[in-house]
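K.L.:
Structures are listed in the sections that come next.
Read the figures in this text as sums done on the coordinates, not as results from a lab. The shown structure was predicted, so the numbers you read here are calculated from the model rather than taken from an experiment. Cβ atoms are built from the backbone, for glycine too; each structure is taken alone.
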Structure I
Amino acid sequence: MADILLVDDESLVRETIAAMLRRQEHAVVSAGDGSEALQKIGEGRFDIVLMDILMPTMEGIETISKIKKDYPNIKILAMSGGGSFGGHNYLDVALKLGAADIIRKPFTSADLRTKIEGLTGNGLGPIANQGDASPGS
């Protein structure tokens, strides 16, 4: 399946999502913030970066910009439980900066599978972002 770098500052969330991905037979490497993610990308090859947006150290928006500049072929799936910046939803901003798709927390294993399959081409085709970018909690 896919080689995935999972980036989230909350260890319980990271462990839960990593377990979901491993049950789906993906190889998963985890990072706790954007700077650790950039280091791991430099050390390995990843098909997808599953990137949290709201993190206290090097947050997701900045990290997405750097990844897309230095590693334009890596697909980024941005995730967030909500929030906005300058009147724009964080997930909308992530898409504008180059994220291939978005997923809103909380999500199910089936939701995650659908998004990953859409990005890897192993699913039913491209994923529509409709409904995922609405403001939330």
Structure II
Amino acid sequence: MSMHLTYDPHNIFAKIIAGEIPCVKVFEDDHVLSFMDIYPQSKGHTLVVPKAGAINMIEMEPEDLQNAIIRAQHITRAVKAALEPEGIIFTQFNGEVAGQTIFHVHFHIIPRWADQPLGRHGGGQADLDDLKALAEQIKAKL
């Protein structure tokens, strides 16, 4: 799949932002919606999804990217404070070959602990109650 796709305003993240599909929300403002990844790679895997309609960060307007990254840092700090991981992976994929599976720009915050293996991207679905509890822990640190 080419890096020059046309943005699809009906992608799953656009539908979540529009409230058409539910999510376990962590944070929302005029610029981003952050929620728990339903297929987490680790406990506390959180997504930050800019509301700007862009396929990836390369195609984002600079002001939209700046607003998103500042909020992503704020949410990453809350994840760190809430879960106390030994490290955090912060990543964003641009293009299918790079691992992007949803073509709406989004950032992954993935807490890491030395004694816990990293799950597969898009692997098994998490328990909804567990995600809600984690979201509450993170929200409490925002």
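K.L.:
Which structure, out of I, II, was mean count of other Cβ atoms within 10 Å over residues 57-64 calculated from, if the result is 20.4?
P.N.:
The read-out was computed on structure I.
K.L.:
Tell me which structure, out of I, II, gives 33 once relative contact order in percent (Cα under 8 Å, 6 or more apart) is calculated.
P.N.:
Matching structure: II.
K.L.:
If you work out mean count of other Cβ atoms within 10 Å over residues 65-72 for I, II, which one comes out largest?
P.N.:
Sorting by mean count of other Cβ atoms within 10 Å over residues 65-72 in descending order puts II first.
K.L.:
The value -11500 for helix-only ellipticity at 222 nm (-39500 (n - 2.57) for each DSSP H run of 4 or more, over all residues; to 500) was derived from one model only; which of I, II is it?
P.N.:
Answer for the origin of the read-out: I.
K.L.:
Figure out for me which of the structures I, II the number 23.0 belongs to, where mean count of other Cβ atoms within 10 Å over residues 41-48 was derived from the coordinates.
P.N.:
Computing mean count of other Cβ atoms within 10 Å over residues 41-48 on every structure in I, II gives 23.0 only for II.
K.L.:
Follow-up question, since we're still on this one. Here P(r) over Cα pairs in 10 Å bins from 0, in percent was calculated and came to 13, 49, 35, 3; which of the structures I, II was it taken from?
P.N.:
Structure I accounts for this read-out.
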